[in-house]
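Listed next: structures, encoded as structure tokens.
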Structure I
Amino acid sequence: HFYKTALGFQELAYAGLETGIRDRTSYVLQQGKIRLVLTTPLTKDSTIAQHLIDHGDGVRVIALWVDDAYDAYYQTTQRGAKSYLEPNEVIDENGIVKMSGIHTYGDTVHLFIERKNYKGVFLPGYEKWETEYHPIPTGLKYIDHMVGNVELGGMNKWSKFYAEVMGFFNLVTFDDKDISTEYTALMSKVMTNGNGYIKFPINEPAQGKKKSQVQEYLDFYNGPGCQHIAVATEMRKRGVEFLYVPGSYYDTVKERVGIIEEDLNELKKWGIMVDRDEEGYLLQIFTKPVEDRPTLFFEIIQRKGAKSFEKFQARIDAGEKIEPKDWMPEAYKKTLLRQISQHAHSEVIGMQPEGNWVLRAPSLRAKKILLAKIQDEGGHGLYLYSAAETFGVDRSEMIEQLQSGKAKYSSVFNYPTLNWADIGAIGWLVDGAAIVNQTMLAKCSYGPYSRAMIRICKEEGFHQKQGYEIMAKMMKGNAAQKEMAQDAINRWWWPALMMFGPHDSESAHTSESMKWKIKVESNDRLRQRFVNRTVEQAHHIGLKVPDEKLKYNEKTRNWEFSDINWDEFWNVVKGNGPCNHQRMSHHIKYHNEGAWVREAAMAYANKQSVSKTLN
């Protein structure tokens, strides 16, 4: 009755004794795109009854609508989630619903619901619920976000869970200086699925003069749980008790938020708070706790501003290029900056393995080609650093992150080049893998990265052909040269396959990168394409691919291959490869020794700039 009368929800469905459910009674309420299921136990020994004893009224289940409940379950449990409900099908005369579930913070669970083949009012076991009481809706549209309160130290643990297990991003982080008063404070990380439709802020308490509101929730709820549900609305008046907002709050609104459309006196009258985010600004008001304990409450929120995740995603879906001056989600920017800077670092560090052989190349022609290739790679690094700088990050900052170990580069460059055949293997296999990856990146949704990749791809194509030429010549030579070539492919084959990154199911970044068309094909699909191409090339010149399980599948038309040694991959990524220390110490040494060259070049550029201005 409260949810209908005070908040304007409408009845939708019912499950209980009359529908064949013996252990509980559930009422489903609906408004806009919001569905709430209110459940009470019918037996004293049920899970629901125990939840009430432990926590009182609260949010037990956060259900997520998915395309494939089986796949969602297996992907998340393989990444470390604890199973709550194994995949199953529930069938009635209206069709099939597939369900599965995992545990998250506290006693909260996520259910994965696949209902594309179901036409019933809600779920099997529910019947349509109709009454004569239909209060006017209050304009609530959809769930904007759901906040989870966790123990001190738990914020990073659970934000990592949503990133690594669910494939979410950290949209924004607030520390105790951002969200605090004189008496109470909290820290928060907002996790999102990337398109902005699902947002889960994870809060933990911080030190203040009095007990943090998060700690108060944890004490009364007896552990972590969903603190509040934020719902979007068109702002209507309703007889609900809201939290008091002191009048002094509105004295600094214009300084904090800027120009707003609403009359500040009206907002003050109704106790409506104003805040700004990356899309515009928002109006928000908080209900007092809606249950007996000071735990669960609702936040009514209205987002204002022309820019939105939906419009951004529509541009991506339409194939438009995003340019530096365009609005973009912070998570999109962070993902691109990480990828482009890592790519730039890889090009620069990638000069070292081949640089060792410039003076030892077997002919003048080979020396000239190798030197030109190394110069190309240096140029690629410059293109990519320039693309990354469009996000407002200074190049020196990116170099510092590389040298300090905060930023990564491709693990393949941490292996040694033992002989001339290794130079051929790098060109053929490493640059061959790069061209498969980078041809796709030329279609990236971010304009500066896409344009840089078009030039880079053309040059990488030559590098791959040069490497293959070296290997082909050696396979036409004497026995020692053939043995040298085979040894090189034996050592470089698996590192080349690792260049495509972890399996899609293990990659923390693949799903969002695909959604935003930063990359348009997955790691595993690109790796398979590389294998299909390269195996045929190896056979053509008489080389054996070092994989005893390698075989051609006529049905799929793919070469099937063994799984990669991922322990080796992660060991190298963490800095424990054969040449990690050497590569970085050389980079730091020669970067410092070359400082005078950069300074001279900058001085000349500044002089020319001043001269042009005066003329």
Structure II
Amino acid sequence: MGELFREETSDKPWMLPISESNQLCAYSEEIHVVISNLLYITKVGITQNGLNRLKRLAAFKNPDFYKAQAMHMSTYGKPRVISLASEDENYIMLPRGCKEALMQLMMENDSKVHFTDETVSGRTINVSFCGTLRPEQQDAVQALAMYNTGVLAATTAFGKTVTAAGIIANRKVNTLILVHTQTLLEQWKKSLTEFLDIHEVLPEEPVKRGRKRKRSLIGQLGSSKNTLNQIIDIAVMQSLYHDGEVKPIVNQYGMVLVDECHHISAFSFEAILRETHAKYVYGLTATPKRSDGHQPIIFMQCDPIRYQADAKEYAQKHNFSHILIPRFTKYRAVTDEKMTITQHYQAICEINTRNQMISEDVKKAVSDGRTPIVISERTFHITKLYELLQNSADHVIILNGKGTAKEKRERLAIIQTLPENESVILLATGKYIGEGFDFPRLDTLFLTMPISWSGTLAQYAGRLHREHDGKTSAVIYDYADLHVPMLENMYKKRLRGYAQLGYTLADQQQKEIDFQSIYSNEKYIKDLLLDIASAKRSLVICGGYYSTGYVNQISKIAETLYANNVSIKVIIKKSSTSYHEKLVQLFSFHGFQCTLKNHINHSFAIIDEKTV
């Protein structure tokens, strides 16, 4: 936040830039700020330059704009800068998460800030926690209790819902929990009922005929049901936003918890947070980064991360190992023309040999006593796989967005009651299973289609990370299509994601290879150079891209290899760029034998006739 200030340009670009301190010195001695649903900053005494600087605290570059610009695509409808600031005649309004940046700015310019707190404290409720928090969950509660706002970023299976129950018991004020699906609402209600002991009296209901139903102290809004009681309530966000208006009830609570707060950048989500006057606002997420780069909105609305549970460190605390088994397919593009990811998805669904490979792997997992979940991005693909697997377990269940809410609830309820001694195969679409699904027995995941975003990967893998009696390993089968450059790049991104989640490579017999078998860039280069230096007879290096630094490092090693009569060959992709010409000259200068190829799908090194 505030980074755009440094990019302000002068009306006379040939002039030397003025120092920041001179630009900002015109603030008044004291700025008055009211904290409510937003930060209301009084304009009196602030120059126009100062007002512009304040607005920039709530602005950030739009990655979509710069991505389109770099690809020479139309930027129509894509703003260069996304701003959450607004103003009227008397005030500049910024999201509450800009408070710390505002204070830092004022301190740098020797200006004082006078804050008036107009947030809603809500009412005190009699609630206590009736479970036992794990040490890391207790640390998270204590970390958030130090602030009125903030984000809890914790990997899937950390127990964010239980931790949130601890926060509610700690604050003891009436609370509104915001979720974005009915499934999550029901899971929250079940968890809070289990872990909170609430001693409150429900308000009287209007007299109605018929048998009275037992009312819950945990209210809800969603799925055509409104039992909000302003004690502890859970609401589906879409139910609070209608016809461009946020329902005023959001201002009746002292605390608001936002589940899966990485969705906040959606317009309706953000609109609700902008209208929230609660004193305490916390966001919960497993993936604080967004694939569209709009995560600054999360922190502007909820404030910074106050507690973060590292996925890799948390994985090492599990009582089971984390194993990745890559399965390399023979899929190739069906046309010489460039295909979109959607076209690749469609083609992949229809390859019988690939589907047969997946089904055989799933059957083997079931015969080994494992409980698998098969994830695809297409409903059609799930149907095809179901046809191959429908008789391969005691229960083969499809989970997707089809059916009524009641039918979906019934399917989930059936899964939770399945006997432990009966085999199960779940087939699910990624969108349906990505967030909130909880079946601790799962221990094997089949990722049948290419994805690249680490956040999505973490959500999918998280389905395996619940503790369960008898679970000794969480295994992911990844079907990698390396003969298509786009899909190969997606696989490389997934490898980085697996490393962050604490997964290690294994062969097809599930024998772990080495903890460092998934490499970071630094570790990879270091170990590769050591392998190259060990060559005794021959060295072949093939790659689509070589940095000059990499070439220079290899060249130093090559001097010793040449002295030992090691033959060295480099394969380079043909290109007409000046950098490519320079690269060929550089290799030739150092005595490498260069071979140019029109297409290079794989990067590899062959040392003494063995692939590295």
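Values quoted throughout were computed directly from the atomic coordinates according to the rules given, and no laboratory measurement underlies them. If you're wondering where the values come from, they're calculated on a predicted model, not measured in any experiment. Cβ atoms are built from the backbone, for glycine too; each structure is taken alone.
Which of I, II yields 24, 19, 8 for semi-axes √(5λ) of the Cα gyration tensor in Å, for residues 88-135 alone, as computed? Attributed to the structure labelled I. Sorting I, II by mean count of other Cβ atoms within 10 Å over residues 296-303 from high to low puts II first, with the largest value. Assuming -10000 is helix-only ellipticity at 222 nm (-39500 (n - 2.57) for each DSSP H run of 4 or more, over all residues; to 500) as calculated from a single structure, say which of I, II it is. Structure II accounts for this read-out. When distance in nm of label points 7 Å out along Cα→Cβ at positions 168 and 280 is worked out for each of I, II, structure I gives the greatest result.
Taking mean count of other Cβ atoms within 10 Å over residues 344-351 as the measure, the highest value among I, II is held by I.
Please state which of the structures I, II yields 23.4 when Kirkwood radius over Cα pairs in Å, for residues 224-543 alone is computed from it. It would help to have the intermediate numbers written out before the result.
Working: I: 23.4; II: 22.1.
Label of the source structure: I.
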